[in-house]
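> Okay, got some structures for you below.
Just so you know, all these numbers are worked out from the coordinates, no wet-lab data involved. Only a predicted model underlies this, so the values are computations on that prediction, with no experimental measurement involved. Cβ atoms are built from the backbone, for glycine too; each structure is taken alone.
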Structure 1
Amino acid sequence: MKEKITRKWLLVLAPIIMTCIALLFFIPFTKVLVFQYVNTENVLAYLPLTKNNSFKIKYTHSIHLSDVVESYHITQDGQIVQDELMYEDFAVGMPENALDGEIFEQKDGKYFMKNMNRIFPSFDLRIGKVRANHTVIFREKEYPLSLYIEPGTLVHIKAEKLNALQLLKGVNILEQ
């Protein structure tokens with residue numbers, strides 16, 4: 001009699017448990033900064049986000065061949081906000097003055113645009129092939145994107161929650 005009751009409960013509970021496990025693979029739960037192919041949802045790489053949702057992107061400018069560092073943070077609602085820009089040379093593509101509310105500073109031979117509040121839901125970036133060496137700086141460590149994404153690839157960068165299946169398909173940059 002006990003075997004029939006146990007078997008009956010297993011028959012009832014097994015589909016429920018399997019459904020719950022399956023749903024875990026499809027319900028987004030982990031907030032990340034995701035790098036994916038443009039116009040697709042295919043995740044290439046990601047950075048798990050925590051309370052400190054700030055990061056920087058450093059690259060070598062193609063014309064004046066010096067470092068440029070863009071600083072960002074992510075808001076609670078997933079917007080990407082550019083806070084600061086640091087560069088070493090005035091040249092094509094570099095600002096020469098601050099916009100309203102921004103602060104322009106020169107310090108130790110570098111130029112800074114501070115107090116920026118440029119808000120993006122996402123942005124696209126082509127990973128440099130020759131000398132750009134696009135690098136994400138996260139938690140004071142540098143992660144060259146060419147180690148995770150093929151140089152020349154155009155990626156879409158945004159903050160969002162991913163499910164377990166998407167996490168398995170992408171590369172966790174912090175674990176490499």
Structure 2
Amino acid sequence: MATWNSRGLRGSELEEMINLTNEKYREKKLALIQKIPTPIKPIQIDKATRHITLAYFDQRSTVDYIGTVQGIPVCFDAKECRSRTFPIQNVHEHQVLFMQDFEDQGGIAFLLIYFSGENRYFYLPFSQLVDFWNRSRTGHAKSFHMEELDRNFEIKCHGYYLNYLPAIQADLNHRT
């Protein structure tokens with residue numbers, strides 16, 4: 001069974017930026033996006049600080065965020081990698097299946113990926129994620145390179161905010 005430890009904080013800076021952005025979207029009535037907590041079962045707690053030091057994942061999580069943008073249902077996961085190459089194994093099969101079900105219900109699913117070594121952020125539409133996923137399952141590359149991503153889906157960082165709404169609009173435009 002999977003366990004949580006300090007490695008579980010990887011990507012927390014990215015998630016904090018997304019949380020701040022989502023709060024700004026909520027305040028401006030542009031979107032209502034909620035962080036979905038990963039269900040864990042605490043095993044060890046530091047009594048002095050009351051911090052969880054060891055826990056088991058209680059169940060598989062789906063995605064990091066779910067909500068609506070101007071009435072359109074959206075779900076996405078936030079991922080981070082240090083190199084210019086993103087390992088597809090960082091996306092779990094149950095997440096891909098959930099995102100597919102979400103899209104089948106008329107929602108929009110995607111990844112927000114931070115290439116920390118390059119300090120660049122990208123929106124990865126679900127359709128392209130599926131292409132990379134299927135490619136990895138058929139004996140081809142088990143990863144994809146940042147250069148394979150559409151530059152039109154690069155997200156600019158403005159201070160502590162990641163304005164990903166234009167990327168959702170671009171995704172919608174590509175679907176019609």
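> Could you figure out which one of 1, 2 the value -9000 for helix-only ellipticity at 222 nm (-39500 (n - 2.57) for each DSSP H run of 4 or more, over all residues; to 500) was computed from?
Going label by label, the one that fits is 2.
> One of 1, 2 was used to compute distance in nm of label points 7 Å out along Cα→Cβ at positions 26 and 138, and the result was 2.7. Which label is that?
1
> Right, something else. Ranked on FRET efficiency 1/(1 + (r/R0)^6) of positions 106 and 122 (r between Cβ atoms, R0 = 35 Å, to 0.05), which label among 1, 2 comes first with the largest value?
That would be structure 2.
> So if we calculate distance in nm of label points 7 Å out along Cα→Cβ at positions 34 and 162 for every structure here (1, 2), which label has the highest result?
2
> Same structure, new question: Assign the value 2.1, calculated as distance in nm of label points 7 Å out along Cα→Cβ at positions 18 and 82, to the correct structure from 1, 2.
2
> Given a value of 29 for relative contact order in percent (Cα under 8 Å, 6 or more apart), point me to the structure among 1, 2 it was derived from.
Traced to structure 1.
> Moving on to the next point. Taking Rg/Rh (Cα atoms, Kirkwood Rh) as the quantity of interest, name the structure among 1, 2 where it is greatest.
1
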